Each structure stands twice: as structure tokens, then as C-alpha cells.
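The following blocks contain the structures, represented as C-alpha cells.
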Structure I
Amino acid sequence: MTKRALLVIDMLNDFILPEGSLSVGPAGEAIVPLIAQQIKEFREAGEPVIYICDHHRAEDPEFEMFPPHCVQGTPGAEIVEALAPVEGELVIFKRRYSAFFATQLDLCLREMGIVELLLVGVCTNICVLYTACDARMRTYDVTVLKDAVASFDEEAHDFALAQMENVLGVEVK
């Protein structure tokens, strides 16, 4: 049986809550129940759920492009309550778009024997896309659940899904 893991990408207060500093808006809120269902299914199957979390320093250079968000130690950087990890689940902090860039994600996945990743979360055209790209570059099989990813920009969301499927070989379902 193929070993797979669920990557829950940036389901953080600053992105999902309406008052979040970089809120995705209603599209972000709408995917919470779908992601909760995926988390439940993975847990019941004994498959790993891994949380990927934007986690910036107060002076992060990314804030030259985007408003400050997910600053370490703030409520905005916390995983939304409805999707909170349980004891023993892996939380990977990142400072850039890809969950693989300058993190221990690849090492952890390889230690667990993971070869297939299911991606859910936000933003489709930013952190989901770049994580999918880096995962494919590392030869992981990748699936993105199109109804469980969202962005603040619908056109960019659609473009990213098409790129992942047609250029990267990601299964989009």
C-alpha cells in the first residue's frame, strides 16, 4: 500500500478568519469543513496529518509584498480551532511559500516512508502551488483536492490548478 500523508497548508487565523490580517475571505472559510473531513479520514486510517504553517519574524522581508501576517507568537499565526492538530501530529513552520524551502519536511516524509501527498489549504496560487511544485521536483506523487483549496483571487486559483495539473503532473480532483 502506498504511504501517503495529508498536508494541511496555512489554515491559520490570519488567512481564514474574516478579521485575519491577510484573510482569503469566504472562500477560505468555506473549505474548513472539507479539510476537517479529510483530517478525520486520515486519522481514522492511521495516516499522517502534517500541518504546514506560515511563521514569520516581525521584520520578515515578505512584508514588503504582503501586509504582516502569521507573525510568530501572535494569534494570527495559530491554526484555526476547527482544524487543530492532536498530540503527535507534525507541525512544520515555514517562512516562504513552499513547505519544503528551508524546512525539515522532506526529511520527515522520507523517514516515514511517504511517497504520496494530498494537499489542502490556502492559497492555491501561492503556498499550495509552490509546495506542489517542490514536492513534484522531489518525485512525490501529489494530489490536490480542488474543493479544499482556496485563494483570495479566483482567476489565480484557477490558473494555479491548471498549472499544477498540466505542467507539474499533479492530480487535481
Structure II
Amino acid sequence: MSKSVAVDLSKPQAIDIGIPEKERQKIAAGLKHLLADTYTLYLKTHNFHWNVTGPMFNTLHLMFETQYDELALAVDLIAERIRALGVFAPGSFSQFKELATVKEETGVPSAVEMISQLAKDHETLSKVAREILPLSGKVDDEPTNDLLTQRMQVHEKNAWMLRSLLG
């Protein structure tokens, strides 16, 4: 016969994943910045997808769509990792604006300026991810390390592809 265990639902269950609380909080704080930057870049890329004009329209329209689709998936992965670390993920425009390094674009720049901005923003996200690695690496947080490595790979490739369009 199985023994019934009483669970006190009025208190959150303690998290014991092998990463001390202080380090989990620091890693999650870094991931919050990455989430805010990723969401801001998603929105900016989507904006540029809608509003790009000029001789490279079709190429850029499709490239931007591929990039914002990938960013939309990344936002979810980053937020879920924050939650797995026991921290609530930010989820409002005001929180993202406060946390983000990437700046939104409210105008409609030229296609060349769009490319330049997005290349720099992808480089920024790679640097933000890279800044978190020493924290997650120190405590062997392999799921976060893996996520960050994947994000850096995507952002560095996108930055390269965008820079290549500029000659």
C-alpha cells in the first residue's frame, strides 16, 4: 500500500536542482536581459519585415521573416529557462524596455540602415549571452550553457549574413 504524503499548497516547493539560490538568481537576472533584448529584436525585425522597401525588398522581406520566426521561438525557450530556475520571467513592454540593451525603432529607416541596425543588434545579443556564460559555467548549469551557446551561434551567424549584404 502506498503511503500518502501531505503537501502544503500554501508554500512554494523548494527548488533543488543543484544550483544554489544566489547563483540561480544571478543567472536568471542575466537571462531576463537576454529575454528583453531578444523580444525587442523580434519586434524590430518584424517591423522591418513589414516596412522594408527598395530593390532588395524580396530578399530582405524573406530574410527578416526567417529571423523573426526564430526569435519568436527563442523568446519562449529563454523565458522557460528563467522559470526552470525558479524565477518569474518578465513579460510586459515596460519591463522589456527597462531591461533591454537593444533599442526599438519607431521610424522607417532605409533598407541599408535596417540591415546595419539588425547586424549590430545581433552582435549585442551575442555579447549579452556571452556575459552570462561565466555565471552559468561556474555552477555547471549545462542547460543554460547550452541555451546560451545556441543563442550566440544564431546571433553571430545572422550578424555575419546581414553584414555580408552591406559589402
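The greatest value of mean count of other Cβ atoms within 10 Å over residues 37-44 among structures I, II is that of II. Ranked by FRET efficiency 1/(1 + (r/R0)^6) of positions 53 and 93 (r between Cβ atoms, R0 = 30 Å, to 0.05), structures I, II are topped by I, which has the highest value.
Of the structures labelled I, II, which one yields 1.23 when Cα Rg over 2.2 N^0.38 Å is computed from its coordinates? Source structure for this number: II. Among candidates I, II, the computation of helix-only ellipticity at 222 nm (-39500 (n - 2.57) for each DSSP H run of 4 or more, over all residues; to 500) that gave -8500 used structure I.
Taken together, the values in this text are just the output of simple stated rules run on the coordinates, not laboratory data. None of the values given here were measured: they were computed from a predicted structure. Cβ atoms are built from the backbone, for glycine too; each structure is taken alone.
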